[in-house]
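There are structures below to look over.
No value in this document is a laboratory result; all are computed from the given coordinates. All values reported here derive from a predicted model rather than from experimental measurement. Cβ atoms are built from the backbone, for glycine too; each structure is taken alone.
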Structure 1
Amino acid sequence: MKVRFRFSKQGRVRWTSHRDVARMWERAFRRVALPLAYSQGFSPRPRVSFGLALPTGAESVAEYLDVEVAEGAGVDLDVLPERLGAALPVGVDVTAAAPVEPGAGSLQEVVTSCDWVVETAGLSPGRLAAAVESAMAAPSLVITRERKGQRSEQDVRPGILACEVDGTSLVAELAAQPRALRPSELLTALGGDLVEVRVRRTSQWIQRDGAREEPLPLPLDATDAPHVVGRAS
């Protein structure tokens, strides 16, 4: 059975890297004795696959990972989120768990966009709103991107699916395919003297049969994890 977890990453732990978060989860799985399935070969590894990497320093209330459980193992998904949450560092909380449908694509393949809230400095609310209005009306927004030491000019305007201003914060939906657009690249595209103050990913989205849905919605009785804020502060 493959299980999908939804979790949040907030507070000081946001400065840990994607690789460090993966290690945190592996330790938590050992602490709760979750019977994971392992890969074959000389150095077997647990079959764990994460979704889109979160930029170091960013917070999120909508992170995901898929875990393959050993065949025949009994797992109580009702209590597992709480048990794992207690085994993870302060600021990382498990908010939902559910089986993954057979044949479902990987998170990195199926997530098409993400919602972000980006607190900024450097421009007044009026100038920020004008910059966003200009950018959304532009036919193209070319920035310099670097990958594996190679720099290239790329038009990122198609990756800005929506962007609004709330005071000095940006509320944006950015594409995750064919290449994810990062909040820092959004600020570069807007130009001016914008500085990133704090970033939070609030949703990840899958397009299915013309509708948009989350990889794993929060339970109906869940909130924006107020207990998480208390632990992470």
Structure 2
Amino acid sequence: MRESSDYQSSGEFVFSKAYEEVFIRRVHQLLGMGYVTMPSSDFSDAQEEDITGELVRAIDSAIGNANAPTWTDLFSIHEEPRIHAPNRKGKRRRRLDIRIDSSEIRPRSRLSFEAKRLGPNHGVSKYLGTDGLQCFLEGRYARDDSTGGMLGYVQEGTCKEWAQKIDTSITKESKKLYVTKTGSWRSIRITGKVPFTYRSDHNRPKVGRPIEIYHTLLCFN
């Protein structure tokens, strides 16, 4: 996964930040590699779990393809991995929707994703709510990580329209969502295969450190 152009600065902090940027890009490239193989209209009224399952299958297939880039050998994808916590054992453990790991360094890099449908009866309030974005803000997901990911499965309207709706809600509820002073919603360019990718930065009072959230909207209509 290393690219020489990403590691020209000295110092442990700079190296770590450069590595993280490459890791985030690679993860989204994997999302794109899986997503482009899924006929969007086939999932226009599918349940969240069905879309997630097919997306995971498609990404895993891309990783295992003999013609895949060599850097994909470092990655693995996990559907509904259990979250270990002192107060939750066995079946009571929470489950993420998706987690993508890299084995290049130790401790292993990972990006946890929560997925939500965006369409009829599945609006922004659910995307940002208790079972959505707030899973990260409260430390239930990615408690020990500095980054997390949200996937929006757009089943009605356009990704641009939903991006504007989410932006408006995050701005309106910035205090409730602990948005940092410089971390408001903004578009970021990672890979053309998933062009509707955004980022917001949030404090986490219950955790004691902030988190960067990467939002990726995927069209399924």
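Using Cα Rg over 2.2 N^0.38 Å, for residues 64-127 alone as the calculated read-out, with 1.48 as its value, let me know the right label among 1, 2.
2
Moving to a separate point now. So if we calculate distance in nm of label points 7 Å out along Cα→Cβ at positions 16 and 112 for every structure here (1, 2), which label has the highest result? Intermediate values should be presented prior to the final figure.
Working: 1: 3.3; 2: 1.9.
Largest calculated value belongs to 1.
Given that distance in nm of label points 7 Å out along Cα→Cβ at positions 72 and 200, derived from a single structure, equals 4.6, which label among 1, 2 identifies that structure? Working shown, then result.
Working: 1: 4.6; 2: 3.2.
Structure of origin is 1.
A further question on this structure: Compare mean count of other Cβ atoms within 10 Å over residues 32-39 across structures 1, 2 and report the one with the greatest value.
Values: 1: 13.6; 2: 17.4.
Once mean count of other Cβ atoms within 10 Å over residues 32-39 is tallied for 1, 2, the winner is 2.
Moving to a separate point now. So relative contact order in percent (Cα under 8 Å, 6 or more apart), computed for just one structure, reads 19; which one of 1, 2 is that?
Numbers: 1: 27; 2: 19.
Only one of 1, 2 returns 19 for relative contact order in percent (Cα under 8 Å, 6 or more apart), namely 2.
Kindly point out which one of 1, 2 the value -6500 was derived from, the read-out being helix-only ellipticity at 222 nm (-39500 (n - 2.57) for each DSSP H run of 4 or more, over all residues; to 500). If you can, show how the numbers build up before the last one.
Numbers: 1: -6500; 2: -9000.
Answer by label: 1.
One of 1, 2 was used to compute Kirkwood radius over Cα pairs in Å, and the result was 18.0. Which label is that? Let's see the in-between values first.
Working: 1: 19.1; 2: 18.0.
Of the structures listed, the value fits 2.
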